[in-house]
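**Q** Pasting the structures in now, so scroll down.
Please treat every number below as a calculation from the coordinates, not as lab data. Given the structure is predicted, the values throughout are model-derived calculations rather than measurements. Cβ atoms are built from the backbone, for glycine too; each structure is taken alone.
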Structure I
Amino acid sequence: MADLPVPQVVNSLDVDEDKAYEPPYDIRWGVNQETTGTDTITMGRTIIPPRGRNALHYHKNCDTTIYVVKGPINIYWKEGGEIERKEIPVGHFVYFPCGCIHGQENPSTDGPAELIFTYGGMPNKEAAGTTFVDDPRDPLRD
C-alpha cells in the first residue's frame, strides 16, 4: 500500500511575525507552501492591536475567509460606490469573494482582537495578489 499523507502541526508561536504585510497587524503565516509544502491553501493568525486597522484592499487571485477569535472586529467593504461597515462578533465567519474590496479594524481601545484567515487555492501570500486601494473615503485610512 502506498504511503498515506499525514497531518502536520504548526505552532503559530514558532513562525516569524510578519508586521510588514498589513501594518499594524501581527500576522503569523501558519499554513502555506513554506511551512507545510501545500500548494492549495494559505492560513494564518492575525493579532490586531487596539484601534488597529488596515487599508482597504482586495485579493485578485483568491477568495478570503476570516474567523473572529477575539473581538469584535469591524469589517468594511465597497458596495457600488459606497463603503459599508458591519461589526462581527466573536465566533463568526466572514467570506470575502475574490476581488471584494475590504478591510478590518479592532474597535477596542484597551485590548487586541484576533482572527484566523484563509486564502483559498493559494500556496502563499504572494500568490493571493493583495492590492491596496487608495480611496479618500476609506474609513481605515490615516
Structure II
Amino acid sequence: MIVERTLELAAAPAAVWPWISEPERLARWINDAQRFEARPEGPLALGSTLVVHLPRNAPLEARVERLEAGRELVLRARGLPNDLEVVLSFGLQAEGAKTRLALRAETELTGLMIFAEKLIASKAQAKLAAWSENLSRLVAAG
C-alpha cells in the first residue's frame, strides 16, 4: 500500500530541510507524536535512528536509510501495531523560490490487514494531509 501527498511550500529547500531533518522541528508539525529524539543527538544523518514517542504505544524506531541533505530523507519505521513496517519518504525539489515536497508512506499489508486496506489508506491520507497543513503554516510563518 502506498499513500502519497505533494505540497508546495513558500520557501527554498534550504529553509524547509531543517523542518524535515531536525527532531524538535518534526515534533512541531507531526503532532500525533509526543516527541522525537535522534540517536545520536542532532539533525538526522544516514544510519541514525529517529525514536518516535507516541501517546498510547511504546516508542517506535525509524532508521535513516537514505539522506541527501536538502533533497531527500527516507526512514524505515518498525514497531508499529500488527508488526507493520513503514517506509516514509520526504523528497524536496526547488521550484523557483519555492519547494515542492513529496511525502510518501509505503507498507506491505499482510494477513487480515489486507481486508482493511481502504480504511488504513484513508487514515494514512488524513495524517499526511494534517501534517502538510501544519508544515505549510510553520514554513510560511518563517
Structure III
Amino acid sequence: MAAKIGLGYLYNLGGSVTTAKNRFNLENADCVGILLVGATAATNLTLNECNAASGGTEQALAVVTTYWTQAAIATPTAWTKVTQAAASTVPSINGGLTYFEVSAVSLSDGFKYVDVTHATATMVFIMHGLEVMRAPENLKSAVL
C-alpha cells in the first residue's frame, strides 16, 4: 500500500507576498491556517473576505480572536498564545512567526475567498479539511 502524503490529502497550500493579496477559495475547505513569515517590522496583517476570485467585493473579516507567535525563526521556541477581541488585524513579530486560523463558516453569505495583506511579510495559506482529496499533481490551485 502506498503511503499518502499530507499535500492533497490533508491540506492544500498557497502563498501571498506582502501586499499581493492573492485570494484563496474556502468553498471546499473547512478552515485556513495563515502563517506570517519574514516580517521586518512589527505591523498588522489585515484579513479580508471576498466574493470573487478577482474584483468583486472585498471587506474586512473581523473574526480573529486567537493567534500564536514565535519570537524568532532563527531560535524556535514554544508558541505563545495571544487572545484579542474579534478583529480583522493580527500583529506580526519582527523576525518571528505569527499563525492564526479562519473557519470557512465564519465568512459572510456569498463570500468564499479570503486574502491578507502585510507591508513586509509573506503569508502561507494552509487550507485543511479538504472536501475533495487528490494527488498533489492533480490538486486544484487554492486560488481558484
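**Q** If semi-axes √(5λ) of the Cα gyration tensor in Å, for residues 24-87 alone computes to 24, 17, 10, which of I, II, III did it come from?
**A** Attributed to the structure labelled I.
**Q** One of I, II, III was used to calculate mean count of other Cβ atoms within 10 Å over residues 8-15, giving 17.9; which?
**A** Attributed to the structure labelled III.
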